[in-house]
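Just below sit the structures, each encoded as structure tokens.
Since every read-out is calculated from the coordinates, none of them should be taken as a lab result. Just so it is clear, the structure is predicted and the values come from calculations on it, not from any experiment. Cβ atoms are built from the backbone, for glycine too; each structure is taken alone.
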Structure I
């Protein structure tokens, strides 16, 4: 029986901070917040910890952010 290791996977799971997402997408922090709230196509963050019911530490999956960015390029008007 073989055990899969991180090297065996084709994509590495990488988390991005809010600042990373802002830098990668070029969105302003307020625009990022608006996208989170109103754009169903924008990736949902992963909640890593909470304080009570409030998210304390959130991160985005890099591949999901990059996929969203690709879709924005593909859907732009000619």
Structure II
């Protein structure tokens, strides 16, 4: 099992697929800010998580880790 960063063409394809799948036009998949960092997943410019690419014997998959802070939740009623 090998983990590598997605290429720029993969990033563009991931963005199209995730926008369609999640119905989120404001979603963007951004290249890593620096070498060795994760690809970022953002909504309306706010980073909400990361995307990790896995290549296991030629089968490529992507794992998304979404971070949601308690302070971003609506207030309790």
Structure III
């Protein structure tokens, strides 16, 4: 299988989603609460140019489980 940028992006997205799902499954366990606390990063670019007006809201919520999912996906990608 040829490794490329698209393959890496797909692996990282799947790893991130897997980490989020694992984090949600571990949320009820009090001893593992540190894995599920998330930090939010947001960016709100907007402009009004009289002809064109746009507003975009981008938000990323990361927790330790999602970061571990990203790392695991990258390591799996490297083994291909």
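Tabulated results
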read-out	value
If semi-axes √(5λ) of the Cα gyration tensor in Å is computed and equals 25, 14, 12, the structure in I, II, III	II
Distance in nm of label points 7 Å out along Cα→Cβ at positions 11 and 51 from the coordinates reads 3.2; which among I, II, III	I
Among I, II, III, which structure scores highest (criterion: relative contact order in percent (Cα under 8 Å, 6 or more apart))	III
Given -6500 for helix-only ellipticity at 222 nm (-39500 (n - 2.57) for each DSSP H run of 4 or more, over all residues; to 500), calculated: source structure among I, II, III	II
